[in-house]
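Next come the structures, one after another.
Bear in mind that the values in this text are calculations on the coordinates, not laboratory data. Predicted model, so just to flag it, every value in this text is computed and none were measured. Cβ atoms are built from the backbone, for glycine too; each structure is taken alone.
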Structure 1
Amino acid sequence: MKDLKYYINKALKEHFALGAINFNNMETLQGIVNACKTEQSPAIISVSEGALNYMSDNYAIALANAAKKDFPYLYLHLDHGKSFEVCKHAIDLGFDSVMIDGSSLSFEENVELTKKVCEYAHKYNVLVEGELGQIKGIEDNISAQKNIYTDPNKAKEFVDKTHVDTLAVAIGTSHGAYKYSGKQELRFDILSEIEKQLPNFPLVLHGASTVDEELVDRFNQYGGTLKNAIGIPKNLLKKAVSQHNIIKINTDTDVRLSMTCEVRRVLKEYTNEFDLRKYLGAGKDCICQTIRNKIKDIFLSNNKL
């Protein structure tokens, strides 16, 4: 069986990205799996600290194992672990990779924490993602008031000292549904400088949901109040994948939005409906279509098994 490292190297060589797609329950995961199976795309299924607490260890692992049995080209990842203890716990549970997020620390503290996680994880062949720079926005227990762009001159030093397998970079993406208040852009100049310092090294984008206008409109049409929500333009994300070394793109907001807008629609249109399979099933199908579109138009990972 091909491991996650294989697909990271393949993505780097062939310029596609692995979608790192967050799940919080069975239906969200089923929607993701159905999309990946249909498009024959490898992917990373991500669990945040908040989601792990919400589902509990046993349920999260059981769901992930069921998904892998259904489609073996999926890899379980801890998203935004904030401490060594949380990352160690995920490694001990059998995760394929973990992210240690020391981005709020000083450079030296971030290096020390990330190196400690790498030393433990690599003993068990678990991959580690670090983060340098800070991405603004709010998502789960992650909150930052502004972007702190990744310093290209520090990137190589960080990788050399920590031995991380992938590096999340800050080039203008943002967590949550409100990613921009002005011009929509990514700092490809910074990304290019990072790549000069770290040639052929796998890089990651967080906060990269597109927050599609159609989904937002549907959400609001059926009683929501998600006003002025805006995400990362698809063409910018596709450029980051096809012309740069971005091999992993995180998606959480779009999954939540897809599920919720369809739940709202069904309950609004069918006011006597109380069978949760009907409205959660509709949400699951919407997630599947959303992820299929991303696989083909942004990740470029269809038919990459």
Structure 2
Amino acid sequence: MNKKFGVAMIKVKWIIVLVFFTTSAFAQSTADSTASEEELSKWEKSWVFSLTGNQAEYNNWSRGGVNSTAFTASTLFRAKYSGAEYSNTTRVNLRYGQINQEERGIEKTEDIIRISNKTDYFLTTTTWSAFVEIAFRTQFTEGYDDETGEIISDFMSPGYFTESLGLSYQPVDYFSAQLGVGLKQTFVETDGLDQFYGLGEDEDIRSEGGITFAFDYEKEVFKNFTYQTELSTFTNLLIPVTSTDVIMTNIFTGKINNFMTSSLEMSFIYDDDFSNSIQTMRIISLGIQIQIL
């Protein structure tokens, strides 16, 4: 089989998986559209689309500068069903951004595909529950090392599936925490990238078992100003605890009017398969936000 065709088929396969996860929530929502008013009240749905951009142009500017144009598009979909005995939450977070700089050309600035589905079975109250969650994470296009220009990531390289179950705690609407046991699969479909993510030369997938922990906080701390933070960890029980994978995202969002927002995002990743140093990202943006649902 032609190698490029094989790679294309792999990408199609994973796009089908992505579409399945995304559309499942819409299908359920459509099915419930004919349900009773009481049943419909158990659903909470939101879908937000955002577009930010900036453009810089210099001509005979004494302080110097590089002409550039940049944009970032993102969408966040969330659907939650809350019944008497359980709740089910589906989240889809997609983001992609590019910058076109004079002499350097087009480079990627943001690239995120994150999908999760979590079911909570309530215990004595809705505060404590037993949960089951499936999460998926990857990116859309190639990523390159800024210094060497070497390709270091691609679609499904890496890709992560995590399946976990355990105990969840949610005392208020804006905060939740969970602790459980889980399985994690790391996929690397692009040849030559295996060594960056702890796989052997001829491996396409690595499976691990371990402990998962996560918390989520999102609240309007001041009028029209929201703070959101997420932390998730995975600890493989067969390797030192210092190799725990950690992902943390902090987003400060200010609402200017019904359509415009400004935000500051600071994200941190620690994954010693890729690097012994903490990966960091900081983005300040201003753009439009459209509430679809």
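Determine which structure produced the value 0.95 for Cα Rg over 2.2 N^0.38 Å, calculated from the coordinates; the candidates are 1, 2.
1
If relative contact order in percent (Cα under 8 Å, 6 or more apart) is computed to be 11, which of 1, 2 is the source?
2
Starting from the value -4000: which structure in 1, 2 was helix-only ellipticity at 222 nm (-39500 (n - 2.57) for each DSSP H run of 4 or more, over all residues; to 500) calculated from?
That value comes from structure 2.
When distance in nm of label points 7 Å out along Cα→Cβ at positions 46 and 190 is compared over structures 1, 2, which one is greatest?
If we compare distance in nm of label points 7 Å out along Cα→Cβ at positions 46 and 190 over 1, 2, the biggest value is for 2.
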